[in-house]
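Since every read-out is calculated from the coordinates, none of them should be taken as a lab result. Remember, predicted model here, so these are calculated numbers, not experimental data. Cβ atoms are built from the backbone, for glycine too; each structure is taken alone.
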Structure I
Amino acid sequence: MSKNIEIEAKGKLTREEYEKIVSSFAHPRFQYQTNFYIDTPSFDLSNEKLGLRIRQEKDFVELTMKVPSDEGRLEINQKLSPKEFENFLFNNEFPGGEINRYLHKFYPKIAGDFSIFGTLHNQRLTIEIDDGEIALDHFTYFDKEEYEIECESSSMKNAEKILKEFLSKYGIKYQKNTSTKLERVINILR
């Protein structure tokens, strides 16, 4: 289990811009992720500005809860065993642990009736830079396909500066994107 404050700037990309950046790398190494978004049937977590997801990668499954903070979001991560993941996916048994305890302590009225309401598939290219990392995402959810660039940093101002400088090398203008992937999935359903 880990906790950290996530401060990230995001930018919208077109397919052409995304491909221009990716093609500049001789041997890009992509990560393939599937995000399973979780909430109650009436979106009680979302209404409280909370985010809950399970991320599955090749040999890794993690439950993550995101809670608003002064700048960015508190991110609580909890590794799941294959059995815990399967029990939630197929039997709707929400895993025990730190996130479950946090929800029961701070949000007792909503802790409980959780299910997966949306799935997002992401192909991510991570680029290491001096001040952290940049992620290029190509993702699909429902019938949507989108491209995005993200940068995590110590402040929003610094993350946006890094993105602007990085994109300018490719002749691409930074187009700020404030909606999260979770929000986009929910907006399809509302």
Structure II
Amino acid sequence: MTKMSAKLEEGYLTGQLLIAMPQMSDPRFTHAVIYVCAHNADGAMGLVLNKGVEKPSFPDLLKQLKIEPAENADSIHVMFGGPVETGRGFVLHSADYLQDATLLVDHQVGLTATLDILKDIAVGGGPRHKLLMLGYAGWGPGQLDAEIQANGWLNAPADEALIFDHDLDTKWERALAKLGVDGAMLSGDAGHA
């Protein structure tokens, strides 16, 4: 993958947040907030922003990968990025860090899936903001659009503060608040006008 900038195309949600509706039937996405890294006619790919994992920890992963961390190395939160390829890691990060293999999603967020970024983080370098995601959420052509039309998801603009903060317990409510919606007022019953 070469360095590129995903451009926002009309009708597509690249660089946006997906917010699971209360009636979401898939338990892996209950109250999920997903950052959409790519969405086009071929499908969509996103990363869950509000579900952490207990194991493995970042130091555990570095040990498995035989990367020696520096004493002043930053810690990084390890997250459940989604149910697809859960053994694969992605670093969602601020756009102040770029490699040839970085996908620049928009002007504030990049995605890198190389060992080099983990090595840089382990020695105290790397991006200012970062989340290590295991797995991702993926949709085939038209699948995400159909789920949105069936009232499975809302979408909202993304911002760096909401993407990278570590308060996972309130992220769903805060994402809804960006739309002026109170989660307690949402019904779990789907319907169409």
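Could you tell me which structure in I, II was used to calculate helix-only ellipticity at 222 nm (-39500 (n - 2.57) for each DSSP H run of 4 or more, over all residues; to 500) as -4500?
It must be structure II, since only it matches.
When Kirkwood radius over Cα pairs in Å is calculated for each of I, II, the greatest value falls to I. Computing FRET efficiency 1/(1 + (r/R0)^6) of positions 105 and 169 (r between Cβ atoms, R0 = 30 Å, to 0.05) gives 0.05 for which of I, II? This value belongs to structure I.
As an exercise: mean count of other Cβ atoms within 10 Å over residues 25-32, calculated from one structure in I, II, equals 10.0. Which structure is it? Here the read-out was taken from I.
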